[in-house]
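**Student:** Presented below are the structures under discussion, each in the form of structure tokens.
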Structure 1
Amino acid sequence: MTIDIGHLVLILAFACSAYAIIVSVVGALRGREELQVSGEHALYMVCFLLTVSVVLLWQQILANDFHNEYVASYSNRAMPNFYLWTSLWGGQKGSLLFWGWLLSIYSALVVYLNRGRNRELMPYVVATLVSGTLFFILLNLFVSPPFEKLWLMADGRVITALTQPVGGSVFAAADGRGLNPLLQHPAMAIHPPILYLGFVGFAVPFAFAIASLLTGRLDGQWLHTIRRWTLVPWFFLGIGMLLGGKWAYMELGWGGYWAWDPVENASLMPWLAATAFIHSVMIQEKKNMLRVWNMSLILLTYILCIFGTFLTRSGVISSVHSFARSDIAGWFVGYLVLLIAVPTALVVWRLPVLRTKNHFDSVVSRESSFLINNLIFLGALFAVFWGTVFPIVTEAIRGVKVTVAEPFFNKVTIPIGLFLLLLTGVGPLLAWRKTSSRLLKKIFLKPSLFALLALVVLLVAGVRHFYALVSLTLAAFVTATIAAEFHKGARARMRGNGEGYFLALYRLLQRNKRRYGGYVVHFGMVVMMVGFTGKAFDTEKEGHLQIGESMQIRSYRLEYVDFKTLEDENKVVWQAEMNVYKNGDLVKTMYPNKHFYKVQEQPTTEVVLRSTLLEDLYVVLAQPNEDRSVVFKVYINPLVNLVWLSGLIITLGTFIILLPDATSGQRKTPGATRTKSSVEYA
């Protein structure tokens, strides 16, 4: 009965979505405010109905209702309750429902928060957002239904169908297959919803961009409206990628956290496009330039979100993250064609209005540095895009899939990343229009000397890896520029207001959150780059040990002490015990283990760590043997914890940016000059 209700609720959501689109567009074209309001109410109803459908599916999962094919496929009685909740997005059907639900929530929030403003744009915003929701509802109704019953046929076959087939009777599996064991990890449980909050959230600025193109309202108002609506999904997408990296680091047992997997790249591409937009939009705010560029960037960002979803769910690529091949590919291709064709036509239509006659005054200026920054980001985006789709292209043309491996991506993106790191320190400190040579010397002399000193220290310490030297030296330079900006601002407040140093820093942050919050985000990126640089110093070793034997790696000696086999109703655990000595002193006892999940008949590796801020000792039980000997893989990963720490710093900086400024209620004059070293975003 619950299954039938769930499917009926989706049908009602489909009807309300279609109604919301029609009456919103008609209301806008005819100037009928009551139709526009009716469309917004229909959007609220779509959100309510999708919430009901999600609650119904969750209820079936938690109740172990194995009449439902989805529940039987992604849940079982032995799974911990925490992972029962995450089963909602553990499979194709549930995750599509989850996506549509999140989009409906975003849409409802947008309508509510804009109920007294942007009235000319809102009908088209509603129509665009609900069109996206409608697409995912269609997938749930016709391609990947989450409310589908199991039926037992007369010949003993078990099939799935929405309605009773001839000769079939309702069937309930004795137990389900359960969630993929690789997904039964805390980081992976929260990684998908956070990533979805990023992917889905970019629908909002996309909708406002479409509405602005349709209405011709291409002044700064739409940019002002989407400022936070862009930064929030950018943040979620970035943190989602970090959580995915943490999951890969802890669960896949290969010693790394980013392998340039196609699904990883699918998340990175829209993030790169959004980051370029977040920086270049400042030029439009200040100089009324790059209007076509910025419009194209924000449209491209959401298109890449849908393209990444297509890659993940169509089965056209092979990945540990992706779903199996399905009939969904054609639907996504059609939706992508629509998403590309309509915005392109609108931009071409509005080109005479979008173009401006303003131009750059000097190459040595902040606007020029941001434009170069944009070009570098798009260069990275193209490299990642081409490396990701190249196997698909070669298979379509030659019938042979040629895989693009990690070395290609590293060769292309490492130099790009280093140049972006340099621009992180240089760009925000340059003046608008033109920076004089005297100002350049004043701004960059001390940071350059600090970076040179850091380089000398690194060389004395024995660092000879070229990219590592460049990366760490640039990190020192950027850190010095950021610290100098905070110090300069605090000193100015101390002189002007008689405040103590730390109070001045606090007030500085409080008075211009976008600028100094942006600096905090930039510092987080610097810390992340230092963490990435640690890969240059990784060490790994493999050892086949009997109980009582040990292996040496750098200053660590690992002694294999004991082996146990444990079991619960969900899995079998093979567990080794190891004593870890550093420089002869016992520092930790570790228990690396391997799990074998009974229902799925699938093993997983459970990594154990000895972590410090400077390095991880990473131990993997690679192969247990019948004679109780074990093959261990051991890695020393320097600086890797700075990657995770950077996520906390970026979170802090983004939170600061999103807080309203004390003067936010005062309307600023367009084009007014602000502080010379202002950083408006991240």
Structure 2
Amino acid sequence: MEKVKFYSINDMTNGQNLKKCESLIKEHEAGKEVQDINDIIELYNVKKYFDNKIFLADWNADDVNHYQHIVKRFLGIVARFFKSITDDNIIALYFDVDVFYYKSDFWELIDKFKVYEVITEEKFREMLNTSKVSLYDLLKFKNITEHFGRIIREYMLNNNSSAQLLLDKFELKHIREKDPIYFPKELSSSDKEIIINNYIDSEDPNLNYLRLIANIQSSKDKIEITPRTLLKAKRKAEDQESKFFTENSGMIMETAVIFSKSQSEEGTLIRDDLSITATYSAKWIEENQEYPTLLNNFIHLFDFVDLQMRCTLVNKYNEMGVFERFIFTTSQHAYTKGVAFDHKNALSLLQMVGYSNQLFSLGIRLEEVIEWFFQDYLAIEFDTRNFQVTMPSAHSTFLEKCTNIMPALESVLKQFSLYVEEGHIDFELLEIRSEHLIYSNIPSLVKRKYTYGIGEEFKTATFLLFSDQSSLGYNEYLEKSYDNFFELIRNEKLKLKDYPEYHVPRINWLIDNKYLSIDAEENLIFDNVFLVMILYDLYFNEVISYWKYSESERKILDDLEKKNVIELESTLFSRPEQDYINYTLNKSQFNNGLDLRNKYSHSQPKSGDDEKIHNQNYMIFLRLFILSVIKINDDFCTFLEMRKM
């Protein structure tokens, strides 16, 4: 399309569009007249650039003043045209509007000049039913929606696609903030459920939307939905899934964990596309049966945490592929997870099962190692006494183990919380404090423990430097491609003049804010490599541990905190870990959670249920217990290290 279109202040096409603006302004100065409604809307888009003070870099002050004087007249031309719209011509005009670029602008101008006040309900109903009006474009404008609320409600009840709009607003997770849409006040809660039901019953509902419906958390403020409708959506989704997987082979994911008696190397990990094979030395484990080593294996052998003691099993946004991040339909109330997350958790579960069996063959129960950690190790190493824990017995069924392990885990976490707050464990006080355990509220002995990015500067800097969606990472003069701008700067010598004009403001922003600088040869370089590497860690891992950095690096973090680029918190579990635990144990935060705690605490499973399922669930519980052991040990270790500084 050759016409001008304003998208946003930071859009990449602004430079090209401003050149079109310049040509158009000169043509109108020379006497050009508008021909149709698209010409009118184009003038409005030109005015948006000037209203937002977006100008070409090579325009001087005289140019800007001259062009502004001409553009001021555009609004009058647009206003006169739209105020001439009536019942007689609105449908014909709408048909003429460019379908890809200007349909939303059409409704924006109908709203701006209150044209809806002269359009009858009969004509508006006819327009909706005959003109393929996009409800999404229309519902962006609150005044129009309120004025024609009764007609829009009627249309939504008879249009299956309305369900997708409801889900888009109230359930779907959006990577980027979208324009708000408004539903008519006439649309009741029961109307919304009727629309949802009609969609479920429609001929070919989208499987992704069916999954969203099946996991809706009913709310009077959003979508109030009955269990019967949730069940119907669940069954319809399962029916579609069974048909899909019958007709499609899909992708095969293979994960194998082997404990080899012949392997001398402690552990090896082989990745081949979607397959992972992990092999560990049974001999090495047999020769190193000390309890501290057996627990350390989860750190150094199985990689449950990294060197900063951050849990590696959590979902990380930047481990997800582009399709997973931007294409797949996900509820805004769901725990986001991709293929990498599923792979990591499958591997860690097999590690738990295999390792537990391997230790049992040596006469060691992992549960007893956990009891030793709380009752003996903490007292010996940190002079922290009175921790008590009773793990499930060896002779319990897996159903009984699942029922008993969560009270044990919650008990030690409550004991730890009390120790942080009081300096000792008073079990009488613990019994009186019978409040529900909230994982985000478990405190830490360590002040300023976790660091998180906040604010627009953090978002802008990390996006431009590290995102694979940042266009700065691509340069047409280079033969080699890079994942992001950070990798490009690390490996290539580039000058500001090597980039097209529309990229220059973004690079200048990085220079002005001391993330980049220009060396003596005019090459782009990092202004402070340590600063950039800290941000790199924070961007890709979503949290960093303040005290795992050197004193000079902590000074950089302190400066970032003063600039409101980061914030610090003191909790036992980091935010990603809190989310992961809540996803596993309950549905308080995520509607797709495994809800394992509630399964065994509130709705006792039948004893005849598959023992294999209880076995697997117990290993998931045990995995969280091990994570808690690692985090508590790190908390004590870090606290001691801080006191030595």
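None of the figures in this text is laboratory data; all of them are computed from the coordinates on show. It should be emphasised that the depicted structure is a prediction, and the values quoted were computed from it without experimental measurement. Cβ atoms are built from the backbone, for glycine too; each structure is taken alone.
**Student:** 1, 2: which one has FRET efficiency 1/(1 + (r/R0)^6) of positions 216 and 520 (r between Cβ atoms, R0 = 41 Å, to 0.05), as calculated, at 0.60? Kindly include the intermediate steps, with their values, before the conclusion.
**Tutor:** Details: 1: 0.60; 2: 0.10.
It traces back to 1.
**Student:** Still on this structure, please answer the following. Going by distance in nm of label points 7 Å out along Cα→Cβ at positions 376 and 408, which of structures 1, 2 comes out largest? Intermediate values should be presented prior to the final figure.
**Tutor:** Working: 1: 2.4; 2: 1.6.
Going through 1, 2 one by one, distance in nm of label points 7 Å out along Cα→Cβ at positions 376 and 408 is largest in 1.
**Student:** If helix-only ellipticity at 222 nm (-39500 (n - 2.57) for each DSSP H run of 4 or more, over all residues; to 500) is computed to be -16500, which of 1, 2 is the source? Display every interim value, and only then the final one.
**Tutor:** On the way: 1: -21000; 2: -16500.
Derived from the structure labelled 2.
**Student:** With FRET efficiency 1/(1 + (r/R0)^6) of positions 424 and 496 (r between Cβ atoms, R0 = 41 Å, to 0.05) computed per structure, which member of 1, 2 shows the largest figure? Intermediate values should be presented prior to the final figure.
**Tutor:** Working: 1: 0.90; 2: 0.10.
Going through 1, 2 one by one, FRET efficiency 1/(1 + (r/R0)^6) of positions 424 and 496 (r between Cβ atoms, R0 = 41 Å, to 0.05) is largest in 1.
**Student:** Suppose you compute Cα extents along the principal axes in Å for every structure in 1, 2: which one lands on 83, 80, 56? Write out the running numbers ahead of the final one.
**Tutor:** Details: 1: 83, 80, 56; 2: 93, 69, 52.
For Cα extents along the principal axes in Å, the value 83, 80, 56 is produced by structure 1.
**Student:** Out of 1, 2, which structure matches 24.2 when mean count of other Cβ atoms within 10 Å over residues 120-127 is calculated?
**Tutor:** Here the read-out was taken from 1.
**Student:** Right, next: Of the structures labelled 1, 2, which one yields 21.8 when mean count of other Cβ atoms within 10 Å over residues 16-23 is computed from its coordinates? Please list the in-between numbers first.
**Tutor:** Details: 1: 21.8; 2: 18.0.
It was calculated from structure 1.
**Student:** Given structures 1, 2, which gives the highest value for FRET efficiency 1/(1 + (r/R0)^6) of positions 344 and 464 (r between Cβ atoms, R0 = 35 Å, to 0.05)? The partial results should precede the final answer.
**Tutor:** On the way: 1: 0.10; 2: 0.75.
Biggest value here belongs to 2.
**Student:** Could I ask something else about it? When mean projected area of the Cα convex hull in nm², for residues 440-559 alone is computed for each of 1, 2, which one produces 8.8?
**Tutor:** On the way: 1: 11.6; 2: 8.8.
The structure behind it is 2.
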